[in-house]
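In structure tokens below, several structures.
Any read-out appearing in this document is the output of simple, stated calculations on the displayed coordinates, not a laboratory observation. None of the values given here were measured: they were computed from a predicted structure. Cβ atoms are built from the backbone, for glycine too; each structure is taken alone.
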Structure P
Amino acid sequence: MSHVLTRFRTKREPEKVPPVSKQRAKKPPFAPVPLDEATPYFRAIDGASGAVVVVLLFYVAWKRRDRTFPLSNELCARYGVSRWAKYRALARLKKAGMIVTQRLGHQAITVTLLTR
């Protein structure tokens, strides 16, 4: 019935357009890596997964605004790093004297970045 009435109207009603959302698109995570501090870390690490671990260390430290933080396996897996690659990279950094790690039970390893 409504389609019959619309043919006889003289004025056309504007089509209703849904309002445009003013929300911003979610940006991907950003990791500020200070190059002068990160260079020795990258030199102590071999391989691409170790480099990702270094970037994740700086990212979590920046995000938490603290140099001591837990580094979860889930976060590493999100960026393609297995837990074993994470352990190897942390062991190399610890051996080089750049970090201190602490493990309590089955919780994530707590990492402390040492300043140089």
Structure Q
Amino acid sequence: MSLTLEQAERVPLSVESDGVIRVGGTRVTLDTVAEAFREGATAEEIVQQYPSLVLADVYSVIGYLLHHQVEVTAYLNQRAEQRKATAAENERRFDPDGVRSRLLARRA
């Protein structure tokens, strides 16, 4: 019996219209898997935490993370900046100070 090696196996990542990269056709983002792996989680632990993921897909994504560290780091930094900008915009639009008092005033 001989083993057939596929030269270009597809990494189960897809880019959504908003630029967010998701894993294996799920709602789980590359950011989430990368952060869990960076914090020391194994592929099995990541799948336990996010049951919609397939173990083989997580291993493939981890391999991709390790082979493309520069590109992935740049993407993750870009996503972090986007999150900061969104948080700042939300705080500007919806001032969190006094929320409790405004809600209590509505009740009264």
Structure R
Amino acid sequence: MSELPQVFKHHVFMCMTQRPPGHPHGSCGAAGSGKYFDLMKARLEAAGLTSEIGLTATGCLGFCQAQPLMVVYPEGVWYRPQAPEDLAEIIETHLKGDEIVERLAMVLTR
């Protein structure tokens, strides 16, 4: 019998799409998602959280106007970090404390 895959308490997906300069949708990559991904990874590793918090780089998540964009599951909360401090707050408040960071959470409408 094969072993079951790792089950994370939370799983963070960060858009890393890089479109050409001037593209009408813009891109999370051009908005700095790469540096946010690297910083989030380093902070999760430093805090010893990599066994309970998954972090995955993704392609386009579909809300290009909100760049850079990330979503945290299983809650399905969308965030658009604008500064490195935002990532620290998301880690402490949401990923460790199980509370949504309301000031950074996006309200999505159709």
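Below, the figures for the structure above:
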quantity: Rg/Rh (Cα atoms, Kirkwood Rh) derived as 1.18 - corresponding label from P, Q, R; calculated: Q
quantity: For relative contact order in percent (Cα under 8 Å, 6 or more apart) computed as 23, the structure of P, Q, R it came from; calculated: P
quantity: Among P, Q, R, structure where helix-only ellipticity at 222 nm (-39500 (n - 2.57) for each DSSP H run of 4 or more, over all residues; to 500) as derived comes to -5500; calculated: R
quantity: If distance in nm of label points 7 Å out along Cα→Cβ at positions 15 and 95 is computed and equals 4.0, the structure in P, Q, R; calculated: Q
